[in-house]
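There are structures below to look over.
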Structure I
Amino acid sequence: MRSRAIPESLHPGALPAARRRAATVVHVTTVPLSLETHLSGQIGYVRRRGFAVHVISSPGPELEAFATSEHVTVHAIPMARAITPARDLVAVFRLWRTLRRIRPDIVHSHTPKGGLLGMVAATLAAAPARIYHIRGLPFVTATGLRRRLLRWTELASCSLAHRVLAVSHSMREIAVGEGLCRADKLRVILGGSGNGVDSDGRFTPPTRDARRAARDSLGLPADAVVVGFIGRLSREKGVRELTEAWRGLRDREQTARLLVVGWVEGQDAESAQAVKALRSDPRVHFTGPVKDTVPFYAAMDVVALPTYREGFPNVALEAAAMALPIVATSVPGCVDAVQDGVTGLLVPPRDPESLSRALHRYASDPALRAAHGQAARRRTVSQFRREAIWQGIADQYDDLLSRSTEGATSPAPRAPPRS
């Protein structure tokens, strides 16, 4: 296990030591790659609200990079994303030992596996306040034994937490409806999202020069209608539906181009075949994984998100902030991020024909693209600014600490009897 401490003098908005020690928050997540999405910028804001912050995640260059960029103390503990009983017990022990040393006031854990390990360790370490953050519910698209195991992990994490946060209202509805959590301890910050979007800085509509430069760098014609996809090229992200929808669109729109920004994940033959078909098409442009997606959004006219499930899709927020309409599936998470017929179009999941028709509607109507893109930008700025989300999360911390001080917070509250 390894820790990296950044000198407090480097912390933006650093507070006097006595006040920092008054309340400490520890974030737990399994994969360091997700830290940038989940917590970037939020840590500095929470610190300015008077909290000390630590982060625990699996070791890797992303964890070190996050420590440097956010000026935060990190602790590297190996945690597997898959269910591995022996390794998971070791991880819980190491988490417990680290938490006992830090003695946090709040443990805030994220994602299904990080949530379970973090909540178990925090309970054993007698952390005064425990928060589990639901960022997605994988069991909703799983079947058989895997579904039962995934559902059980969510139930355990919710039971051990004093408060549960969901990244979208549709996630909250599923969690309550499935009996995973009592409604009175499950909250959503404002309209949803776990970290908001930087709609005043990074993600803003491109200028004409920026749009031209982005297209030139990718070899995209200036007059092309560019459909964009950003994310993992996997079955659950709808890569098969994207491939089939693209075949229909490219025949109807001779100027259409498909820009794929992402990486191949998973070994299923269906996804591999779909990716192979896309790569063989000269009108499809692949970038591979990228660190900064802004220049790629700048080259797009419309974004496709044919996913099977989401918690709250960051791609939809980022696209909206850049005044791009989005065609997404009508699944939980997406229905929170996209207003059908206002900021984008929602289509049934696993339906490539509907996806292709919706994309063609935008490709053939520049005025509709502009109107929906502008509406998406306005909605994002008013409802999903990251500073507002950060304030809501910090308010949850203050509320939990006040309840803990008053003795109102008790471990593992029992659900009321069913009527």
Structure II
Amino acid sequence: MKKRIDWSVRRGDIMLAGDHVNLNAGTLSPTPRVVFQRAEELRQRQASAPSAFFFDESKPLIAQSRAALAKFIGGADGDVFLLPNVTNAMNVVAHSLPLGPGDEIVLTDAEYGATRLMWESIATSRGASIRTITLPIPAMNASEIVRLFKAAISPRTRVVFFSHITSATGLRLPAREIVHATKARNIFVVIDGAHAPGAIDVDVESIGADAYGADAHKWMMGPTGVGFLHASARMKRLLVPRMVGWGEDGFAIASMNKPLPRALHHGTRLQFRLEYLGVADRVPQMVLPEVIDFINRLGVSNIRMRQAELVDYTIQALAECGLNSASSNDDELSSPMLIFPIKTPRVQETLWKKHRIQCPVTHAAGRSFVRVSCAWWNTKDDIDVLASALKQMRVK
């Protein structure tokens, strides 16, 4: 019989401040103590012998992290690139794509603000245009979402971009099905997976997108400063770094998958070209084995059950104070990030300043929502505190 996890005990395994309620794993999660301790150990070595650490010790550590991450997301080691964050990853991809006048980029209306601004900038500079899909709130089923994407694709479409889980609404898009709908056309599919790894099961090979980027500091609970990009074979042939440096020395597309001499870099020539940004603190990228080991010791299936329990409790608790969830209740489209429509302005600021609750307000389709992240380390007491605060604020 499977042993029941005492989540209150496991909560003590992470560096979670006790002076406020944190319902915002969708932005940043607290760090597991073992991960923090490992990072501190590496930083001490880096500080005390910086040259030796930079030139010798860091390379195998980065290689081990890349391999652990590739296994965790179902990708191949040579297709994974460790970068500072998902915004960096998406910019590398977007600026590498061969877009020109008359080409079209398809997005949804629930994309993260920074990435939408990125595509708007590229469209303006290249003479391309943007077509926006309006996602229903709440969405009813995956077929409905796929139909919207199919209807938006035209002969001019060159890029389809969407979030695996949308930041504004917590909607999980049917990524594999959307990718499949583009297969017969010469379209690049780029996925912003910022909120997915750790929150839901991710298998990048099964999804089949040309590019998939995400952060490890959200639901995976990694330290700030580690994101990644997974790229397909045809995408890798196009990738160009946003910052030119030593990776350009002798680089040729024909040799991009070949390893560099061990003295220079542990990885392929393309990984060196995209990842090496000069002297930088890459310690956050070196502790992914510890991050993933922590997740595996908790048990992914246990985490999913805990998330589901908290999701159900949150929907019920906020309904009792007059707020009804606008999240999809379809299993294929749901995620541990819930949204509740509100009309009262300045809710986020009041929740923090008056009630010491970290819980963001998001916006989509002309509406505002309280977005509640139900991470395994949250408690029903956390939800009760939020429900009480919202009831006092009369945000309905």
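What to note about this one:
- Structure responsible for 53, 33, 18, with Cα extents along the principal axes in Å, for residues 158-237 alone calculated and labels I, II on offer: I
- Among I, II, structure where helix-only ellipticity at 222 nm (-39500 (n - 2.57) for each DSSP H run of 4 or more, over all residues; to 500) as derived comes to -11500: II
- Origin of the derived value 4.2 (distance in nm of label points 7 Å out along Cα→Cβ at positions 126 and 198; candidates I, II): I
- Value 17.2, calculated as mean count of other Cβ atoms within 10 Å over residues 142-149, assigned to which of I, II: II
- Comparison across structures I, II (criterion: distance in nm of label points 7 Å out along Cα→Cβ at positions 30 and 342) gives the highest value for I.
- With relative contact order in percent (Cα under 8 Å, 6 or more apart) derived as 23, matching label from I, II: II
- Structure with the greatest value (metric FRET efficiency 1/(1 + (r/R0)^6) of positions 150 and 310 (r between Cβ atoms, R0 = 41 Å, to 0.05), set I, II): I
Read the figures in this text as sums done on the coordinates, not as results from a lab. Every value quoted in this text rests on a predicted model; they were computed, and no experiment measured them. Cβ atoms are built from the backbone, for glycine too; each structure is taken alone.
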